[in-house]
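Colleague: Some structures are shown below for you to check.
Read-outs throughout are calculated quantities, based only on the coordinates presented, and are distinct from any laboratory measurement. Everything numeric in this text was worked out from a predicted model, so none of it was measured. Cβ atoms are built from the backbone, for glycine too; each structure is taken alone.
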Structure I
Amino acid sequence: MLESVPWWMFVFGFVLMLGPLVTVHELGHYLVGRWFGVKADVFSVGFGHEIAGFTDRRGTRWKLSALPLGGYVQFAGDMNPASQPSDEWLALPEEERQKTFQAKALWQRALIVAAGPLTNFALAIAILSAFIFAYGKPDIPPVVQVLVENGAAAKAGIEAGDRIVAVNGDPVDSFDDLGGKIAPFPGERLTLDVERKGERLKYAFTIPSVTESDRFGNTYKVGQIGIGSGNGRLVPVGPVEAVVLGVRETGQIVDLMVTGIWQIITGRRSVQELGGPIKMAKFSGEQLSLGWMQFIHFVAMVSINLGFINLLPIPALDGGHLAFYAAEAVRRKPAGPRSQEWAFRTGLAFVLALMLFVTINDVASLSLFGG
């Protein structure tokens, strides 16, 4: 029986998830900017019309805006899309000009821009590390204890009791490692190295694609080969190891994101799997309905997603700025203001078009339209 979630929980979950993540992202920019002596004119959560706000003693306007799909920090002197010096900037007194974004060294501007996505990653690492420290790390030997009859692994010749030592040549230490190496790759070839009674054997076969549904009716295509583990246990870890494992898990999630995007680009996954704000609100409400622990873990996943997307080298995103700074470091001079402005306008058009596309995807997937 499918579970239903009240509509208000979608709205509440979305605001409760996105608001803090946007604030954390922009605080990264703001705090590193302040560290380098850059004055911030505006700190906004949301875009468009100001709903509420105040001006602090440093002259920064902190505001909540009407469209809750992002935010921004406007630094002093940052007057155009390409953050290039303008006539207004050149007319500033020297003391004021030194407090502007453009007056800072290239490496300082790069750090200010990179701080937003890196803060999102730091937040996710902190959440994941806290979970690992509180509950421990899974200790499940990569030994096949459950073998599905007529499953892909059984048909290939794998037997119960086999110890999996490598997947596609990558060593495996725990059964927990197998999910990320199999589930995201339905329809692709897989090579397993196993140990059986002291002998090392190799099996190659195609990962079957299986459509799964969760308790809310969301469907996913995943790869399954028909094996399972026995009962594992959670091993307590110290704070340092918990952070190391949190960083490792964050890296694995980023790797899965890169894999998913590449599969969509190459046609191995449908573009219908892309989601926008409506689907994000839906998932937020569903995870919130499962309890705070599941919701906080979901927030960590979205924070990684937000950091990763913002680092893509697309003009108008943080990664686009960083790409221009990298080019400037190599060329020892910045690209022309006109070319930068056109690049950022093109990037903005691309981002808006993508937002429109994923929103249409979201609407089409609603049950009202037969999705």
Structure II
Amino acid sequence: MSERLEFCRLVEAGGVSVAELCRRFGISRPTGYLWLERYRVEGVAGLVDRSHRPVVSPNRVGIEVEEAVCELRRQHPRWGGRKIGAVLSRRGMSRVPAASTITGILRRNRLLDHRLQPRGYVSFEHEAPNQLWQMDFKGWFGLGDGNRCHTFGLLDDHSRYNLALAACSDQQTGTVQNLLRSTFRTYGLPERILCDNGSPWGNDRHQPWTPLGVWLLDVGVRVIHSRPFHPQTAGKEERFHLTLDWEVIGTRPVWESYHQIQTAFDRWRPIYNHERPHDSLGLKVPADRYRPSTRPYPEQIPLLDYPPGYQLRKHSRDGISWQGQRIRLPKAFQGRTLGIYPTQTDGTYQIWYRNQIIRTITLNPK
């Protein structure tokens, strides 16, 4: 600005033409005359740099749209331009800005979080709801009252619909069974449930059958386990836990009690299922793709009914007796009746419980 002021004063002092002074100051004549005009009308203040932003911006979004974008972002600090745009569209906004425009609004209002979020990976997806559910406990965290909170989550593989979200005091069989029973009564039965290799659902190698897994077979649900040391097998549940961390658990330094965190879970779960768009669903919400199961929960455990040709044996203590030999089986089947069926290979048999093969055995010749 000091050079502009010097230029204007030298022009007014006279003796040198405006064109020559423009040459000496390295500016064009239109620029020189512009400075002179501003100086003569506004004085020194007229020489201050001015914004190049146009006076009228016909393509800029209206204030109501900008306020709606900012309000959604304040309510959900982890939602980006695509999610916010999808929500505004679902709410009936006639002209929803592009995702890049929404990002510009967030940046202009200093609401943009520059921290990078981990990218998801492409994962297999079942064709229909209730073909597979994913079940897991999230790592525990401490509460202000000194207790530990074990977060239980249950997710439908096809739709990502969250079927159950509970703040638990433990990871015991009875706790999970009660949660599953309540969920089954509401949504019906899935075909299978995928678990990791932890308690209380057992593991794929050393303890594939636990009391919880046997109970699930009793009500008509098969249990499968993810590969050991491969959490990506249950990637949707893992990703759900990450979102839960970002949008609920991590929003407070300390949660004081089970009641407080469960209230927050109950408030957030409808948002996750019915409002929050998912990139993996083409910005649809889980409720758009989920339908309840047509298989109701049986309040009475169905009676065992093995097909003809099965030899029945009751599990006592550590296994069953078959053709003079003792066959060891998981203790979870103790007191239950199992079916034995011969294969096409001599001396080889399959041991079944309901519609699930428990073990294949080959008897030692006597």
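Colleague: Check the numbers for distance in nm of label points 7 Å out along Cα→Cβ at positions 95 and 199 across I, II and tell me which is largest. Before the final figure, lay out each step's value.
Modeller: On the way: I: 8.5; II: 6.1.
With respect to distance in nm of label points 7 Å out along Cα→Cβ at positions 95 and 199, the highest-scoring structure among I, II is I.
Colleague: When relative contact order in percent (Cα under 8 Å, 6 or more apart) is computed for each of I, II, which one produces 19?
Modeller: Working: I: 19; II: 12.
This figure was derived from I.
Colleague: For which of I, II does helix-only ellipticity at 222 nm (-39500 (n - 2.57) for each DSSP H run of 4 or more, over all residues; to 500), calculated from the coordinates, equal -16000? Can you show the working numbers first?
Modeller: On the way: I: -16000; II: -10500.
For helix-only ellipticity at 222 nm (-39500 (n - 2.57) for each DSSP H run of 4 or more, over all residues; to 500), the value -16000 is produced by structure I.
Colleague: Further question on the same structure: Comparing distance in nm of label points 7 Å out along Cα→Cβ at positions 103 and 191 across I, II, which structure shows the greatest value? Show your work: numbers first, answer last.
Modeller: Numbers: I: 5.9; II: 3.9.
Across I, II, distance in nm of label points 7 Å out along Cα→Cβ at positions 103 and 191 peaks for I.
Colleague: Let me ask something else. Given a computed value of 44, 24, 21 for semi-axes √(5λ) of the Cα gyration tensor in Å, which structure among I, II does it belong to?
Modeller: On the way: I: 44, 24, 21; II: 71, 20, 19.
Of the structures listed, the value fits I.
Colleague: So distance in nm of label points 7 Å out along Cα→Cβ at positions 39 and 311, computed for just one structure, reads 3.3; which one of I, II is that?
Modeller: Working: I: 3.3; II: 11.3.
Checking each candidate, the match is I.
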